[in-house]
Each structure stands twice: as structure tokens, then as C-alpha cells.
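Q: Structures follow.
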Structure P
Amino acid sequence: MESTQQSASAVFMVRPGRFTFNPEAALDNVFQQQSTLDATILHHTVLKEFDNVVDTLISCGITVHVYQDLDEPHKPDAIFPNNWISLHSNGEVLLYPMCHPNRRLERRPDIIDDLRTRYVITNVTDFSEKEQTGTYLEGTGSIIFDHINRRAYGSLSKRTDLQLLEHVASYLGYRTISFRSYDEQGLPIYHTNVMMCIGTNFAVVCLECIQDPEERRTVKKSLEKTGHTMVDITVKQVRNFAGNMLTLRPRGTVAIERELLVMSQNAFDSLTSEQMEVLHKYCKIVTVSIPIIEKIGGGGVRCMLAEIFLPTM
């Protein structure tokens, strides 16, 4: 059985070797922008932002395992490991099929081997073979897990296949809540985790992105039934990564009031005072500044964190 904890107290991160704009991923990730920085300046700036995230989380009592990306083969998005793996409290590790070929190189068996020396891994289930049939599900980018209530939310897109979402949710013993969401230009939201975040007692969600009234009602009804206070964000706030947040729990704590909500400074600055007031009721907000990673990589702080729910040795 899965843990009743919604928030992990440990994560792993991948320190980038050659972080760059990824033209393959940019085909359906409208958050990405081309870099005008010199390659050396870009590299050092991104490493500084990355290290600041690591240091901030450690100072908040989160266990952070950092793995160095290798320069070759080039993996421009290696900094976002949550898309290829999820690690569960029953010892299960899932590997996911990635949409773009150069992102498939990010899967690292050596990381799993190292985690085996620290945590209990009972089984590794690899769904990546689905890439051969053009079927994709990009980890906790595609799936927002409500671990306490055993629900799996997914915004359908090229990167989030409905049948595979339902299969993975069923495999884990979760119920699927699927929907479609769109940005202000009418383009599909590429990952669920840019418009939705679930904590123990609250949920951040952009209902405006869910254009179908029935699907919107379904999501609202599900969150209300599970007792989540909703913080409804706008499409403009989604553009500022306000949906790309993650709750974490400092080591050795179980109290809900100690739950942390990690977000970028960009996301924090886009929130209204009313939204922040609600969030402050349920968690301590932790902000980190990662403007270059967000702009060029098209992913926020949540995407940088692969949660570890695995039992410790």
C-alpha cells in the first residue's frame, strides 16, 4: 500500500552538464524561449540557479541527492528528471515513455542503482517500450498524484496518453481523473504540472485552462470531495509557472502544518494577496529564483525535483 503522506521528504536532482534550449521539446512546449546568452555564461548562470535550489531545500530540512549529468550524449533537459521516473512508498519504481527522442537519453540506470544502496526498491516497472508505438506519459509532469486519496490527475496531450494514464493509475491502485487543458492561444497544455499542484489540504489549479464545462466540473467535484481547498489561478499565472509548485515535508516531521510549498520567485510574484493568504494557511512557502532555467528550459522548480517516497534502508 502507498503511504498516506502526500509530500516526500527526499528528492533527487540532476545537475546539468550542458543545459541548452531544446528545439525538439520546443515543438509543443510554448514556455521555452531561445537563449541569447553566451554558452559559457549560460552554463554558469544555470549552475548557480541549480545550486541555489539545492542549498535552499537542504536548509529547509529536505534530503537532496544530486547526480551529475554527463556531457555526452547531450541531454539539454536532463535538469528535469521528474519526467522519466517516479519512486513510490511501496518500493515500486516506474520508468516512463518520453515524447522527444533526445529526452529518452535522460533515463539513468546508474541513478536507480545508487538509490538501491540508500532505499528499498522492490520492483522496477518500465513503460518506456511504449515509445515504439508513439504512446507517451511523462512521469509526474503528466500525472499529478493525490497519494492520500489515491487519485491520479492528468491533462491529456501529445505527452499524456489517456489509455496509458489509466493503465498506470490502475497498476498503482489509483483512480484516474483526466481532462484537457489549453493555454490562451488554444494550444494544449503540454504537462499537467504547469497548471496543477496538489498538497495535503489544498490544490492549486487553473480551471480557466479546462475549457470543457463537464471536465471542469469533474475536476472541481473531485477536489471538493477529497477536501482540498482550491486556489484557482489564471492562464497568465500559469505562464509565470504559478501552477508548477511542489509540496515537500522536512525530515522527521509528520505534522501537516510543517508542509513546505516550493515555487519559483517568478511564480510567487504572480500570486495575488488572496491566493497567498490561502496557501499560508496550509504550508510554508519556499521560493527560489530560476529565471534562466524557466525561460530556456520551459520548466519550473517542480520539474527539477524527482520525489523519493521509497522506504529507507
Structure Q
Amino acid sequence: MLSRKNKLVLLKLLSLFSVVRGYNILILVIAQYLTAIFILAPNRGWKNVLLDTNLFVIVLASSGVIAAGYIINNFYDREKDLINRPQKTMLDRLVSQQTKLTAYFILNFLSVVLASYVSFKAVVFFSLYIFGIWFYSHKLKKILFVGNIVASLLSITPFFAVFIYYLNFDQVIFVHATFLYLMLIMKELVKDMGNLKGDIAQNYRTIAVEYGEGMSKKLVSILVFVSGIPLYLLLNTYRIGGMRIFFYASIFLLILFLVALWRSKGKVHYVWLHNILKFIIVSGVFSIVLIDFKSILDKILSFL
């Protein structure tokens, strides 16, 4: 049996994990490595990529900055989150604001120090990324349209860190990134519809607040149809191997999402819609291995 003190320590660790969204960071790490192995540097071999110290440092620095970003976002959104997500907020508040801010500065400092191991350009990149996250949390997120666009860009920025490292300019990479970006911005818009009550109370200028849920649904619907362009290109123009299974499944899920969107009337419905888009994004990360699945299968069979 854990003592009362140990239980409190455990709860605080769980609270900190909730604040930095450790599960999201784990997905990000996997996504960066899979992107490097199968898309950005497929000719280098997976062992060379996994053992690349510079890439490891870039991924570690990205994780630190993202974790710090979640902390500062939690700091600025504490009142809004108390309205929109009261249970999660009560868990998050087990760690004091002072402790969160200390962790924020330490994580950012360590990330820049790690980046200095790679190059001065990496230091500049991550310093600008840290500033961008802070400026978004402090100012930009309350600005109409700008908040959603910048939030989605910041979410995809860690992949640009890996992209810049490998300097791979193949068109297929930009098409993949476009599809991911569209999923992210739709997710942000759906989240705003679910957070309408808290956004109104805290004077956040979102599309749902300014123009209503109907306009938000129309905009999301347009983005669903626009996502058909990268989907078509990926399925018909580029060699993506077994990953086409994921993209066909995404078409089905997006049609289901679109039907459910126009039937949605409350927060519970928007949470489900948000989860559909999150599922597409996360499953897309793991389906990257399908690009060269035959080769992987052959290696596994030869190993056995």
C-alpha cells in the first residue's frame, strides 16, 4: 500500500504528464523517426537513421519544446479550461503554477542546449520555435483566423526540423505535409466548436464565436473537400506502397466525419468528431511503415 505522501507524489507526476500531454509527445517521437526512415531518408537504411546522434538530439529537442509549449498553453488557458474541461483542469492544478513555469524554462533551455550539439542553425530554429509557441499562447490564439492557422503550423513544425536536417525536397513530402496540415486545422476548428462556452467567457475570437457553429461547419466541410486534392495525388501520382490502405480508409472516415458534422449539436458530438480526426492523424503516423511493408516483412521472415 502506498502512503499518503507517495500517493500525492504519484498524482503530481500524473498531473505533470497530463499538462505536457506525454502521450502526444510519444506519438510525435514515433512520427519523426518513421518519417525519417520511410519518407525523408529511405536510402540510408533504418539502422543508420536510428543510430544517427544528430537526429536523436533533434527529436529530443523537439519533444522538450513541445512539452514546454503545452505547459505555457496550459498556463494561459487555465480559466478557459476550467469551463471546458473541469475534470482534467482539476488534475492539472495539482502542480503549482510556479512549478509549471520553472519546468517551462528548464525544458526550453535544455532544448536549445541540445540543439547546439547539432549546429548553430538548429539553435536559431528551436529558439524561433520557442518564441513562436509563446507568442501564439500569449497573443495570437485569441485573434480570429490567425489562431487556428498558427496553431496548426506550430503542430507540424517539428517535422520541418527533421526535413531541414535531411534536405529532402521531393514533392511527395509536401503533399503528405499538406494532407496532415488540413487534418490539423480541421481538428482545431472542431475543437473550437466544442470549446464555445469557455471561449465566449474568456473573449476568444474564434470562427465559432464570431460567426456561429454553422459557418464553422461550412468551413470544415470545404477543408474536407480540399483534402481530396492531396489524397488524389498520393493515391494516383506517387509511390506510397501499402500506405494507400490508410488513405482509402481516410476517405471513408472523412465521409463519415462530414455526415456526423452536420448532425452534431453539442459538445459530446464535437468530442467524437475531434477524435475521428485525431485517429486519422495518429493512424497515419503508424501506417507510414506500410510504404515499404514488403521489405520489412521480408526482413522479419529472414530473421525468423
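Please treat every number below as a calculation from the coordinates, not as lab data. Quick caveat, the model's predicted, so the values are computed rather than measured. Cβ atoms are built from the backbone, for glycine too; each structure is taken alone.
Q: Once relative contact order in percent (Cα under 8 Å, 6 or more apart) is calculated for all of P, Q, which comes out largest?
A: For this comparison of relative contact order in percent (Cα under 8 Å, 6 or more apart), the top structure is P.
Q: Suppose distance in nm of label points 7 Å out along Cα→Cβ at positions 149 and 205 works out to 1.3; of P, Q, which structure was it derived from?
A: Only one of P, Q returns 1.3 for distance in nm of label points 7 Å out along Cα→Cβ at positions 149 and 205, namely Q.
Q: Supply the structure label, taken from P, Q, corresponding to log10 I(q)/I(0) by the Debye sum over Cα atoms at q = 0.13, 0.30 Å⁻¹, for residues 181-244 alone with the calculated value -0.30, -1.38.
A: P
Q: Next up: By the measure distance in nm of label points 7 Å out along Cα→Cβ at positions 69 and 261, tell me the structure among P, Q with the highest figure.
A: P
Q: One of P, Q was used to calculate helix-only ellipticity at 222 nm (-39500 (n - 2.57) for each DSSP H run of 4 or more, over all residues; to 500), giving -8000; which?
A: So the calculation was done on P.
Q: For log10 I(q)/I(0) by the Debye sum over Cα atoms at q = 0.08 Å⁻¹, the calculated result is -0.31, so let me know which of P, Q that is.
A: Computed on structure P.
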